[in-house]
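Rule-based calculations on the coordinates, nothing more; no lab input. Every value quoted in this text rests on a predicted model; they were computed, and no experiment measured them. Cβ atoms are built from the backbone, for glycine too; each structure is taken alone.
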Structure I
């Protein structure tokens, strides 16, 4: 058996009875992979679905597409070809054309996989295969070392991983050096497309391949490629173990708030964690929000600074609209709609509520009523605000607001919110019932620490009802939406 074919079978990525969506650029690597998989179709009872993505970046891109389609026809299979304007995508998303192409390719691979499932294929049998080889692995690891990376980054390219679309992504050639692939292509009389840009040392990846690695081989370590691959394998083993620990911790310290569509990390349970695990727990949150590609150690460190800082309501905005806010001993992660202003405006809570004032005889007032209300001594209120009932409103807080507390003293509304540990994000949204700058009632809300305030709210200690009260000012709140 050919040693490249043996390496593919030994990789554990080619399993009986699977459907392989194969990325085929037409270059030596992908053509080698396609040829091997096609020869294994009967032996392994696999189905091969070639996919070619024309990035529209080179003058001969259309000719290369036609060449791949003809090669697939020679194997008796149809090539699924797609065209993508990578330059336009790169400009739109402000990324390199290389990154735009990578994202577009995997989106297309997922689309083809989804189509197979719609046609009746079991999702568990659909796999995406790409032709990354051993040299790609070495170059990736060295590239990440030069940029600065974590243990997770040192793993380089994984031979098997779950993709964003939910399908397994496999790399059958990951242990095969480029020289062995080129030899296979020559022996099999294959005619690959050649991307001339791969031989131009104008981008960092090409400089590593064409200049840096040859220099290291000649002057420092002739086996540097194999050394880098062993580093990736060792890192993968250690990383898998740490990820297993971090995953268990993550499950125990993280809750999902479905109302706010948020993840909450309970930092009081994380104080004694080793920094290696702590970083991974935070990284897992960000990955769950889709930030894996944009995430850096700088972002994770910024979240840790909030966690251990002195500000109990600190916050930071991260890429993709992700916001991390500290709410005393919790970290709350949410995703903002970047197209909406943050000012509460017409979305303010008080816009959803209507105040209904009524004057009742004391004997008519039922203290046990379940209606959302506050009640005050009407005569005492009128003494302070003659004819003032019509000026009572439900609104958001304003500068200078105060509430009368026990003993008749005044407390600034801001100070009440701080003492009650109401998060800064909510203070401008909570409704208050007020006349001028005096707060008569703060309706109940789940953010209050006091059980009584969560159930009934906070009342002004002015105008309290007692056994001398003849009339009751009954203020009811009703929702309008």
Structure II
């Protein structure tokens, strides 16, 4: 993951506005507070005051060689944000775990006509920022630059060159490989990282989601620059690309930009759909001994694809169970009532194939069994009884109250556009979001949780000191 930024003070003000990237599997992650340059000035500052919806008119089309494009014309900032999404995440690594990750780190290390230093200097002089990253489902490449053609045109030239013609030089590869190996060693020192790696390995087995996106120390040693070139040649093609754009440019200019980027890529073909994830046939518990006073716990199972009709019901239900912070059931039962943990959270991560439902927390090692018993008991109770009307109203208020803020910045809208295009969500997804959430009923939540979750066939992962953890 890389980010080149400008040193010039005036343009740095624009670029310091919060960047929001897609979360590992297409959700929206906003790091830090929105700045005044990157939010709507009309958002009320009064606590609990309703925030106005931003009018988001989404346009969709395809380029000449078949690349899907989503665009929003936004005049609040004299900026343009471009995101390219390739179906080229770590699920496309094959047996070379970490391949997509290395491609993302190497993408701007040089082209046939530009060195990495020249690329960095050009972006810096133009006030442009560049970002590349790979996750399990997707590979992202971002550009942010002023909309003035003096800055936009040359930035696009370099951006398109990086995406279409990376050279993957050996000298840069050796440096990045060394850094990646250091990262592998650091993960071995983190119980939470070890828990996450083990969780995906055990949950997904032989499925492409099983291996860590950054690979392993051994798998990275087998990757060569020719492998990076072959990966790029196969997946960085127009038919396997989605372009998302938002900014202060005309429709005609947006179409020209999309054509410019898409035309430099070979037409190719879209990557095949991900295979379905086989469900666990019984409960499984895996433990890693780790010399820490805290034990990290993860409980879950593969649950839902991104296009599943139960998405909203699971979203609202998860807000009640463990996704809603201090007001959630799990937080009240484990933290507030018993002081077993500083925080316990549940999440639903819908992906191209069945993404995971997860509950995670850290607790004192001698409290591991008690914590697990409470997690399982509360999960079973929630699946059996569902949510109360009071809980549903509160959850909906939290979700709908925060939604306007999640679409108030150009970068957060860009993340939504990218996810909509990548996962083939309808064009009115943002416009109908409130209505879809409001329509969720107690019956919807109860039935959705029963369809997608089975508390008797879940994976449990614990990383910490050896304790007698029953497989209940």
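Descriptive notes on the structure:
- Winner on distance in nm of label points 7 Å out along Cα→Cβ at positions 212 and 396 once structures I, II are ranked, highest first: I
- At a computed 32.4, 105 (Rg and Dmax of the Cα atoms in Å), which of I, II: I
- Winner on mean count of other Cβ atoms within 10 Å over residues 84-91 once structures I, II are ranked, highest first: II
- Identity of the structure behind 11 (criterion: relative contact order in percent (Cα under 8 Å, 6 or more apart), calculated), options I, II: I
- Comparing FRET efficiency 1/(1 + (r/R0)^6) of positions 100 and 172 (r between Cβ atoms, R0 = 30 Å, to 0.05) across structures I, II, the highest figure is found for II.
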